[in-house]
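What follows is calculated from the coordinates using simple rules that are stated; it is not laboratory data. Everything numeric in this text was worked out from a predicted model, so none of it was measured. Cβ atoms are built from the backbone, for glycine too; each structure is taken alone.
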Structure 1
């Protein structure tokens, strides 16, 4: 194993670990991460970043699907939306691609404001909530854009019975944009895909359905049939304590791999975006217009972002140091993350 390979694996594992820090202490993120890692076979953010680096060329089109509408508030949550905006900005600057953010109407205005703040030129496409119009809507958007990759971040998916549920098992089918059907269509046509989630009811989490059904509270309370577990599968998944944190690990890894570390944002920008999101119609998981994501406020979210960024910058600073230590790990034909 080369020094470059060891570094990529260990940075990827460190970023994964930060994305799966468990301040709530309930362990769901750890269970999901183990299943996702077993599926991927390597650090999740590294796997996804390599896919994008190998796929995206100048003028490529990337679909970013996001937006979970919460009941009973009928408003979109911050999680997924903030990181989607940052990811769109990073992809445009790294690869010179066109990004299209596909979302429910409830998230559209906030995304527009975030895009303006980031000086990013993403298209915003409002997707239908009506199941019987989904095929027509898919044809419509695909007549306008030909995506080279699709990424879903905290986006709802129907269960095996075609019903959508929130974390509490309540049926929210009528509230959600049916973007999972667009994701499935693109996957079937061979479009490279990545899905990011933090519980099991999001697009792509059907990939680890066995883990979710066995280990996570996943029953639906509306009818007791089908559960909350997503049916939609993805070829590449990232799980995290908060979906946004998983997306930040991907952005950080992309910034490192492409030699553009400045594109990993810091806590100052994170704070401004969280405030903007809350002021422009998005809510925290508890239904409040406050600068928080999945119950985590500015301070801890900013610390996660800065730790990812500083970890990446320190790895860059150590490129020409510690050769003896790298040789020791290389001799074992392993990487430190496997030894923990």
Structure 2
């Protein structure tokens, strides 16, 4: 009993000025992507030179440091993380860390057909796959370069690999794909996987006004409730989504529907996460510019984690209470693209 008590007392924790415990990090390992989704990137993107991007070894060091400070969930993102050369090494390196309960991945699915099995073996528990349309031509238009058949093949490879959870991520845009909400839910039900609808976020300069394309999750929920019996759920995956279960004649289906609603329902009061860009910038909030640069600490102190740990702990004092998205503003709330911060 005393040993357990000692462990509780000595376990490091990251607690911000509002009393929220940070136990979840989202780490971008590249700003590059083989897609150019219209809500995420401009058509002609300028990417970072290699020396300005964290090495995979630096990424692994960061993950190990955060896990040592009580982080139990790590999501690897990009850009598209699986286009990073030797990305699998990173998953293998951190996948078995003691104290890391969940290693998860957000991907566009383009590389999953060949990599899903190896990712599962490396320790990845759950995968989120971005699919915004089930219509090939529309999918190509939204992603600019994507091939729906390739992504669906990656989804099937992931199902076959046997991950603990697979979820589709969908951003609905008015006049583009907002008529597919029910079809995407039915597809998820048929595949026995989950789906989350994410409201479009005003990050980076894109080729349309966010106000003109914005679809509220409140409206999407009402639409889906007219077609399905949805049961409110207290289930959580540790992130901002609020879930509903689809009821069927023989009880609940295997599918959860999540809603991530930074506009229509601010989720900041329970925020438990921070984001690290591929440049090593620690952002304390997706919708604010507060950050701490970790790359210099990594490179100036290759054999000493103390300065890095001190900076991470100190960053909790500047984590803001929440974001402040306003679609009526002509300029984006944050200049950096979503692909820079990490999806």
Structure 3
């Protein structure tokens, strides 16, 4: 008989083993995110496990997000591109979803959002197809990947090289260099920035699978990214560059270095992460991996009538974005982490 219970720290090794053995687990299911997101963003973790006796048969990472205007959402998982139920059988999946809906009701949350890859086992949940991801299948020989790119993309990578851009990997000791670029660019985009401590916790908690990549023009760091590894995939969930240096193609230097190294290290895929259809990031990623892969996020609507759009890119926040771009960087960096946690 399968039962559902809340995760406790005594189950950490079992949870991790389940994730390592599951073919459908994503980076969002790693147990380390529980503390990173709770400690940095302040969201309450409510992780669920389905068990048969002492055996875990399914897991569901959940967070209760409470905004400053006292609205509540249940999300799996905030910040990360993926999430949702990971189960070995339909019964475990169904029971986990049932308990998650109950939790949404108990906490009077407006909705539950599961960042699922597909809609298998979704039951009566609403489905959103606004997000896609891009997966580049890799090869041990990076030259084969290079030859698959179109001429325009190859020329942009060559331009970065001819412009004298160099790349290097680093750890938490050079976080300030990455964060300086990242926070500046986020302010210019009109988007509140995550706190420096958030990235520090990621690099510390995942010290074997997380690192930074920096792009330099002479002695100045002009671009940077966070690189994460999970099983046979590499991710760059956060990357930025100074707009004044875009003519040198620093983002192309960054991504090609990571892709080339991923090939040589034997990774099977480079995951560009989620984008909204036809957004600027969508068009950038499509250069590298032409076929977008549809994500099907699942929603349980508890006290709302339609799937919400709770993110700073929502057109109704256009005035806010314009105002945020005008803030002094110091003020934007101070206020940003307090604001962005309302947009999981």
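Observations on the model:
- Given -11000 for helix-only ellipticity at 222 nm (-39500 (n - 2.57) for each DSSP H run of 4 or more, over all residues; to 500), calculated: source structure among 1, 2, 3: 3
- If Rg and Dmax of the Cα atoms in Å, for residues 105-160 alone is computed and equals 13.2, 40, the structure in 1, 2, 3: 1
- Label whose coordinates, when distance in nm of label points 7 Å out along Cα→Cβ at positions 49 and 257 is calculated, return 0.7 (choices 1, 2, 3): 1
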